[in-house]
Structure P
Amino acid sequence: MPLKHLLLIFLVIFSWGFSYVATKVGLMELPPFLFATLRFAILIIPALFIPFPKTKLSGLILFSLSMVFAQFALLFLAIKLGMPAGLASLVMQSQAFLTIIMGSLFLKETIKPTTLVGLFIAVLGLTVIGCDTSTNMTMVGLIFTLLSALSWAIGNILIKKLQPINNLSLTVWGSVLSVIPLALSSLIFEGIDTITLSLSNLTWAGILSILYLGFIASLLAYTLWARMLSYYATNLIAPFSLLVPIIGMSSTAFFLHEHLTVFEVIGAAIILLGLSINVFGSRIMRFIKSAQ
């Protein structure tokens, strides 16, 4: 792999990991639904220059509701309700296992034994985190984060069902369509007074967080990621995503002074082990068999 492509991959991974810092900063100034609305509303501008996806409108709407609306509404609510942003970056990776399980149920895909082992270990790690009584994390925050990961997994299944499709068009227009339910949710649950007050008190930090999440973490990062996937095999690119929670936890610790408890560190390490087994398990087993 050329150095240029490797640097682009690390740029994507860093932008996704650092997005949890931007999310926490934005939620300090804006309520969750309004923040999510603004994040995706700014993508209306580039959408004007990107063709509408060539797929059924019903499929695109379902993708938008699961992959964008539900995922980010639940994630932003989770962080607002006490889920540490860095820890959320790790728990969100449970979508990998949820996608595999749903792929088995709805797409009749085979689950590898190493995936089951990795899933068991990851659940063990989540249990350690969930049972920690010394943490500032709230249980409702953890539950909402897991529901957000489930929405992501549903979106992944829908992407497979919608293929072949232009992934950039799907991402941008799926994001734009989500603005409608997000804006309605903001009006219903947050109210016009809260919206007006939040916007009138918005600082440059909040504005930059919206721009970063909309243009860098969403538009640029997903475009580059899709391009790398078009150049290289998925099993070569996908393992880099394991770096997202590492960057997420380290950047939130550095910039936001989020400190994990001993149990959270242990649980995080166990979850990373489970994720690693899911990604590298088959390769390790093949290597062992070839060495015998």
Structure Q
Amino acid sequence: MGGDIVRARVLILVENHSGYRQSLVGVHGFSAILDTGDNIILIDTGPNADVLLNNMEILGYDPKDIDYVILTHGHYDHTGGLKGLIEARKRETIVIAHPDMFSDKFSIEGRRIRYIGIPFSREELVSLGARFLLTRSSLKITEGVIFSGEIPREHWTRTTGHVVVNGNLVEDPLLDDTSVILELERGLVVISGCGHSGLKNIVTHAKRLGKKPVMAIIGGYHLIDSKEDILSDVVKFIKAEGIEKAFLGHCTGVKEIAWLKKHLNDVIEFIYAGRTIEFD
């Protein structure tokens, strides 16, 4: 798809943990800014606007600076800040996502059923200024930035939760789980919110679209509570793909990230609110 970026910055806005900078808030969720120099793209919004806007202000970004919003999937901890962001911008906000993002999503824990989908209707968000671009296909957002679209499932996945289909609760295949691909001169960087599609599938799809190897991955990859055979498979895959850096957090799991770091050393790094990752 061409159009490589010379340099870019990824800034973690919302994450389960925060850095040492005063007043940054950590909360279960994910949001990151991708700053290419020409465009500022917000990837996910965390679970609420209070944390998102607080951390954004401390880290030097104004909501009005955002050119595009990408939602990696429809879970609340990635979409809950969207309404407040749009209200703070007071202008049209382009939101790119998979069309299944608005499906009714639930978790079932024993006898407890809990709604875990986006906490706003599409109509409400549109009335506030959202302009949705919902697509299953990949999309070149700007030079060097690709929205993955729906990710083919050829290897194991990390799907969770249930969805309502024809009035029944069924396992959610999370087809709305997408990623963002950054095209740099020497390779690709993949940013994932939760990685429900499975790391292997995400990287394989990114390589098809970007026609280069993946040099780095960033975000959540839903390895929490994974058995050792899955983690060993991840180690083998990262080595085989020649992935130079894996900046991991959120639903990857702290113990699981530590296990991966034990086996991959400096390849693995923790992310947290306030972490800046530079690529050039």
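Just so it is clear, none of the values below were taken in a lab; they were calculated from the coordinates. Owing to the predicted nature of the structure, the values given are computational and were not obtained by experimental measurement. Cβ atoms are built from the backbone, for glycine too; each structure is taken alone.
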| remark: Working back from 20 (relative contact order in percent (Cα under 8 Å, 6 or more apart), computed), options P, Q, answer is structure Q
| query | For which of the structures P, Q does the calculation of Cα Rg over 2.2 N^0.38 Å return 1.00? | reply | P
| remark: Re mean count of other Cβ atoms within 10 Å over residues 39-46: value 25.6 computed from one entry in P, Q; matching entry is structure Q
| task | Looking at percent of Cα pairs over 17 Å apart, for residues 23-118 alone, point out which structure of P, Q has the largest value. | result | P
| said: Comparing distance in nm of label points 7 Å out along Cα→Cβ at positions 127 and 263 across P, Q, which structure shows the greatest value? | reply: Q
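Determine which structure produced the value -23500 for helix-only ellipticity at 222 nm (-39500 (n - 2.57) for each DSSP H run of 4 or more, over all residues; to 500), calculated from the coordinates; the candidates are P, Q.
Of the structures listed, the value fits P.
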